[in-house]
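I've put the structures underneath this note.
Just so you know, all these numbers are worked out from the coordinates, no wet-lab data involved. Keep in mind that what you see is a predicted model, and the values were worked out from it rather than measured. Cβ atoms are built from the backbone, for glycine too; each structure is taken alone.
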Structure 1
Amino acid sequence: MLLITGATGTVGRHVLRLLADKGEAVRAMTRDRTRVPTLPGVDVVQADFDDPASVQQAVAGVEAVFLLTAPEAPTPRHDLAMLDAARSAGITRVVKLSAIGTGEKIDADKTVGAWHLLAEQAVQASGMAWTLLRPSTFASNVLWWADAINTGDPVPNLTGTGTQGIIDPRDVAAVAVQALISSDHTGQVYTLTGPELLSVPDQADRLEHVLGRPVKTVDQPLDVARAQMLASGMDSSVVDVIVTGSAWVRAGRNAILTDDVARVLGRPPTSFDAWARDHRDAFTNV
């Protein structure tokens, strides 16, 4: 039995479907059972990381866990809760979804992915066989642009001309599946990127070509972005994570390409253009 946390999210839902297609015994952990699609061989358990009894129920009889947490404010608390439950249940393998650049310093006071780093360290010290996945920025993040595109407004660009190895979440899910079902990936830290480096303006140009409509961007200084996010009511810890990560990219620190996707999957990673073509309707049906 393989436990998938974050089973209805950007990556988890693809992990769930791929495992079901392979005929694996899978359990989806979710706070809302109605959001999990009906798939053959998939058990659904309603659980919350902040409810220890429900997490214990989720891990019962499980061999491996895909650990994906998305707390409202950055904290390793949910990762630690699952790891404690997993150890007590005798789970032998954990695949943790982290993020590219985790642990890198911007300056003496700012660390990229600081809460991911604490979770990664806990995974590595768990006594279980482990694999860490550090994907670059998801292609699907441009779905947040849909409203601006449809109203003709420019998309705020927090990262300037900084480029990133934009990755299709479906590729991240496919790598996660291999790490869950094979011991070949034990002890590996995979940095997962797409096939080319793209800035936000580059992505806008590609998307404009696919959609046949203007997709414009406007550079937004990070101090302005911070003030706007705080004024909108966003938690300051979340704003700090966004600004720190954006500054790292803006400084050219995420201009990284690897062959990890190709090595694990035996095929090249999916291009941003291919992802955009596959998701064209998401921008026209808003």
Structure 2
Amino acid sequence: MDRLTSMTVFARVATTRSFSAAARELGISQATASKHVQVLESWLGTRLLHRTTRQVGLTVAGHDFYSQATRILEDMEAARQAGQTAATLRGNLRIAIPVGFGASRLAALVLDFMNEHTELSVSITVCDRPVDLIEEGFDLSIRVWPRPPDDQGMVIQPMLTLRYAVCAAPGYLRAHGAPQVPADLSRMPCLTDDHYFGTVWPFTGPDGETEILVKSRLKADNPMLRRVAALAGAGILLIPEILVEDDLAEGRLIRLLPNFALRTQRLDAVALAHRAAAPKVRQFIAFLAARLRD
């Protein structure tokens, strides 16, 4: 059997965690997919996959070989497309995007990219947890960072600087009043999460930096859920400005503590170094960076 074909089959099995799913995607039988992996394992002299009746997982050797195999396959595809003036993007792009931006800004941009590249399919996982790009088979993830990460073997492309707003609904402010200084927040119901600022909100004001332990009335890791709660008057919200721009402009939410700044965070595109060179990944990152700067 052609080893490159066997690598392709192995990579799809490792990504989908299923021989049957990989076989369907590649248009071959499950028995043929299994044979390709067996041939690779015989050639390498080691087992690449743990097989059970319920799932397929990578062994330690399989994890290492998967990284190498995908690099070889993507280098070949990049070389094939390099000589084409206007390469057509094909295949599937697997991305992980954070919950708040997935529900608002990024989803629309992904659709725009798909409209420009009609032969490309996209698989999106919306989550705020850190994803394992190798183990979970993602081409790239969009992450929110409080500070620059030091990931080894990663290409990290800054997308956007996130600025945060403290805000509340007019009804809430009529009932509870508005905080005049950050310390007032410790006595007022707030809407918090576990991921970024949690219940400790850092401010910089005329007297320098201060951290306030706020009173959490509702804790939810989904920022759009917290936004809905804030609109209903449930508490004071700390959220990226980009997610509530329209609410602030139209008066559904009122900005609070305008003389105090909050720590910024970064929205980055993150890909394994060998995958970042693949045309579909490289072009998507460039597209996203350009559109988010507009």
Structure 3
Amino acid sequence: MMRSYLLLLLAGLSAVSGRSYNPAADAGLASLLSRAQYENYFPHHDPLYRYESLIKAAASFPLFAGEGDMSVRKRELAAFFAEIAHETTNGGAEAPGGPYAWGLYYTEELGCGDGHCRQYNSANGGPYHAAPGKTYYGRGPIQLSYPYNYGQAGADLGLPLLAHPELVSQDGVIAFRTALWFWMRPDDGEPSCHAVMTGKWRPAAEDLRLGRRPGFGMTINIINGNVECHTQLPAGRKERADRIGHYRYFAGLLQVPVEKDCDCAGMTPYGQ
């Protein structure tokens, strides 16, 4: 009786705040993903990417995998896992356990240590500039790169990432927070990946003209559209096919159906 009263009270308070009360979503990501599931999905993950680090990072983004019905929530989680697994995989066609079981293996972009990959230090006309002696190559689950992303993520998260980009590959909670920051944040006219996967984004007429459409393919366009979506080069096709394969793999593990069209072929990237 007391629990029923509490639920009614919370529902009433939620109505006042304009937010619908969802007991499952309010319980956090742990209500959707157990440690055992995580270890099964990422059996070869680097120690940086501990389950506890993901759960702690997700607490800063309560709407992540927390909006919509259970199918919507699981589909968003499958999409997020697909993107971060692709970005960090050590898998391949002949990999033990299959090509999609090797996500979260790498913490940094290969070949970029010891001061290499300084092409990533370009400010690209933005307000954030490389600090002396630092390099801004891909790090963490989403492979955060360039001073703009490190600087903006640091400003939004209250972390010194521009001065210390190495934190993204040294602290697991920070690593996952930067990935979720990128996933949840709209940027310069682009929708967030979260908005796309939860159905909050609806393409305008101009988007439709440029081939942009709802679904997982749009997250690929947001993350790496210039290289993978608006090209017919074999490398681009291979990369997006791997992302789609990961998406279907994780959706299968989470037992949630995916949209018929998961591709981003022909979508015009933003900024063009």
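Given a value of 0.55 for FRET efficiency 1/(1 + (r/R0)^6) of positions 34 and 250 (r between Cβ atoms, R0 = 41 Å, to 0.05), calculated from one of 1, 2, 3, which structure does it belong to? Structure of origin is 1.
For the structures shown (1, 2, 3), percent of Cα pairs over 20 Å apart, for residues 178-257 alone is largest in 1. Thinking of 1, 2, 3, which structure, once FRET efficiency 1/(1 + (r/R0)^6) of positions 42 and 162 (r between Cβ atoms, R0 = 41 Å, to 0.05) is computed, gives back 0.90? Computing FRET efficiency 1/(1 + (r/R0)^6) of positions 42 and 162 (r between Cβ atoms, R0 = 41 Å, to 0.05) on every structure in 1, 2, 3 gives 0.90 only for 3.
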